[in-house]
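Once you scroll down, you'll see the structures, which are given as structure tokens.
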Structure P
Amino acid sequence: MAVKIVTDSTSDIPSQLAKELDITVIPSYVIFGSTSYRGGIDIAEDEFYQKLLDGPVLPTTSQPTPQDFIEVYTRLAKEADGILSIHISTKLSGTTNSAEQAKKLAKLKCPIEIIDTQNVSMAHGLIVIAAARMAKAGKGLTEITDAVRKMVPNTRLLLLFGTLEYLAKGGRIGKAKSLLGSLLNVKPLLTLKDGEFIPVTQVHSRSKGKEKLLEFVRSAKDIEDLAVIYSTTPDEAKELAASITAIPKAHIIVARVGPVLGVHAGPGVLGIALRTKS
């Protein structure tokens, strides 16, 4: 018996890595008109971004339902000493609320802990990965949960956006809304604070934006884990990863923004997520 780690698809953890670490990923939903897709399962990333750019209607998203969580928790409880469920910021999604409802409704004997990472994408994903590695090492639920809670304030994200159009239309723009009226030939960089997007700075070229991402890495102390994130520019992400010297290349994860977050992030997103020592 062991601790089982659960997350949602907004963590953007590469599928092969999730499989290797025995992470159960509950998909959120992307809805194009009357058709609903499970993010990361029913629609591939390339197909999604093509539909996003070419489609006449902007898609919407929906969090996993309490029933989605009940089914997963019930299955895992049969083979677990405990379940740790780690999710996207509550200010960006109702996913954690669905998990909390499921915990109450399922009434399982297996203990379940639920954590709001106050983050998104691989900043959320790095916490999940660290928890899964602890579970693989045989750590108990209380020890892993306590460690994860300490990781939350030490995990940060910086994103260079191609446009804020999708973030604004999706209602997830938070305190970065003030930038909308002035963005003509500038590229915004955003981070999350207290679970919502806030502006960090803006630059006048893509290259200067990438330099800001590298400065973000250079300014961080005692990096434990790091990920490069992209939506539609894989070569750019690989080049950025190759430019990072703060940690060994083998410790850098290159991950793609999946369909659910892609609805709000749009094309051209490039970013860094990192976790420092607690």
Structure Q
Amino acid sequence: MPGVELVAVVDTAPGRAAEVASQYGGEALDDWRGVRGRVDAVMVAVPTESHAEIALGCIEAGAAVLVEKPIATSVADATRIVEAAARHGVVCAAGHSERFNPAVVAAFPHIADPRFVEVHRLGAFPGRGLDVDVIFDLMIHDLDLLLAAVGSDVVDIEAVGVNVLTPKTDIANARLRFASGCIANLTASRISRDRVRKARFFQRASYVSIDFAAREVEVYRLVAGDGRPSIEGGRLTVTDDEPLRRELVDFVDAVREGRAPTVTAAAGRDALALATRVADVMSSS
């Protein structure tokens, strides 16, 4: 990235940090503590169980932090991160990269007071991210998007999940009712043959469809006329770009400008809190 210096790459796996550093520059380290006091910003992409320790340590050293999702293993730890960032006056972002998907960016201006939302996020067995349930690995993306798009509290949850290939939940379905009256039905799976990542928003007199994988958006509206009403719309023009790049650009700009990032640590905590509620309902059903 222009204007950004890669100071260090940290990885506990022998040789991995050195391999990356040799390609992109920077020092290879095997302990995250080695960057404290040396950098302005840190990207934390480690197993979820280590998020809080590393994020808090870097924040306390005065560095801005971008923490991969889920932001922590518990809402309590997420709150500690949010409060520490506020206390030290540093930028802290949550890595919900789907918010930066060009299709999502194009679709969001057309979403207003949705009444029903249908979301499918299905993928093949990944062999990674298995330290958490599919709710916290995949569904949390859509929970974050819903909180941002609906802008209302969740008042009721129905959920069911199944452990298929791992001791964790591998496929899950949740039905959320918002205070606004909106109903959202979400399915997330990491054991499907086909990769499907789509969302459909049904609104009063309009419909918005997002294909996250193809990065395509369709919008249709009911238009009143002198005679019979008509339906107008079609596929929107989407400027393709890499969501992770957009996420990093937003984070760096937020640090430079001293503004809040697009996805704040508080938003990450809210998504985690909702995912935790879904998981709790699932475990009790």
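So distance in nm of label points 7 Å out along Cα→Cβ at positions 146 and 162, computed for just one structure, reads 4.6; which one of P, Q is that? Source structure: P.
Which structure, out of P, Q, was Cα extents along the principal axes in Å derived from, given a value of 56, 47, 30? The structure behind it is P.
Values in this text are rule-based calculations from the coordinates and carry no lab data. All values reported here derive from a predicted model rather than from experimental measurement. Cβ atoms are built from the backbone, for glycine too; each structure is taken alone.
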